[in-house]
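So, here's a batch of structures to check.
Computed from the coordinates by the stated procedures, all read-outs in this text should not be read as laboratory data. Only a predicted model underlies this, so the values are computations on that prediction, with no experimental measurement involved. Cβ atoms are built from the backbone, for glycine too; each structure is taken alone.
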Structure 1
């Protein structure tokens, strides 16, 4: 459970009520913070995300942030709480909508002051529902289909990602595992599907309908993960994932692994991935997973 989670998924501070945004406001992307405990799976609507970010949280566990632009499903969840590093990550988008269950009370003013539209059960009446087939806090779902009557479109994705043919070189890669202290992600190439099959904590990741979660591109991005100023209710420090700066990354696509560099000079910028000679690296078209791993 995160620092803001009280079993109801809300924060101790109630933001002012506001109407939910619509695509007509500025066609913002929708970012949803997702629970990733074992009891939160399978996720609903994860397969429709354009980008899935994986980050480490308290106790060495993981959370997901799903970003939607080209397709917005009717339901997304289970939704959980926001973290400080989410604000830096989301600065690359033009006033995104951030759907989350709440946050630590000291963090809420920062979220409300950030260039985004916060969407919690307190600020958007009728936009969330609690399912009865799961126990709280793993049962909060966003009615995303009511939120954006039209998809913002790929142009709203200001991630800096490029799509096209693979770069030269690379090494054949069948499987790649990224481990946190208490979480593990494995990506296995499926030539039949032309996609990477995702396994989380040893269990294949599937949709709510039982189909495999299978991104076209996986980026293992090596970053600095440092302590933040926040702790959960048990006293565990919340890790801060630094997504501004530069470093190394591995791009997995088409059954090959490419060792590349990444660069994001400012929070407002997307992240550029390049080969050692400075050539931009294109991704395969389809869903992209970005897994933030602590730099060695």
Structure 2
């Protein structure tokens, strides 16, 4: 899908327009430094393409833009929990409609701010008052920051992730470093495993790396680049790829989709809601990821 050819339904500035993909409104950014796109459904970055490069973000060719189904690919926001520790899986933020608050632009790039507020729909799932704001800074690198604030009169617990799908030429030729020496293997009943310094994949992976370095690097031999992922506010980095059998079992991923992405996620991991991070009334918390090549 070429986002640049879609007709604008609203022009906000020289650099920022609103377009529609099926039932979903998308903030489209076209700038000298980079192009990008952010779905208002899910507050979901679906593209980030520095000028002269392939997109750094992978989207499934079969992602469902129906305004109901969480989008496959991009940077899903998993919040107020990560994983299947409650329903819906990965929380409700990625299935909610976010508001465009503002956009600012300069010669260095564009900053887009989205917001999600507590509502009857969120209270039916999670009975707390909150404000969530997403800041997406598009320039020579991509900065994505999720800031959540407790505006309730009681504490609440949460976990979350910025579930980034990195776009690769060929997963089998990619090498990843910086993920750290130890991981929880979700494919081995949560066993704690010691890993190597370099990760080269030949099969499915679903790992919570508990001691990641400041920078995780994915060397993409086919596109001739190294993608750098720098996270903050996290306690772990999740790496995931479903491989062939997993891709074939998904209705929103093409069968060979697994060949061209690796998820490298900025994650605040907790095995249960009760063991999540506690946020007191008035407190806020920020989870970030910075992606560059």
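Which one of 1, 2 has relative contact order in percent (Cα under 8 Å, 6 or more apart), as calculated from the coordinates, equal to 22?
Structure 1 accounts for this read-out.
If P(r) over Cα pairs in 5 Å bins from 0, in percent, for residues 194-281 alone is computed to be 3, 12, 14, 16, 16, 16, 14, 7, 1, 0, which of 1, 2 is the source? Don't jump to the answer; show the numbers that get you there.
Details: 1: 3, 12, 14, 16, 16, 16, 14, 7, 1, 0; 2: 3, 11, 19, 20, 18, 15, 8, 3, 2, 0.
Going label by label, the one that fits is 1.
Source structure of the calculated read-out (Cα extents along the principal axes in Å, 52, 39, 38) within 1, 2: 1. As an exercise: mean count of other Cβ atoms within 10 Å over residues 34-41, calculated from one structure in 1, 2, equals 19.2. Which structure is it? Comparing all candidates, it corresponds to 1.
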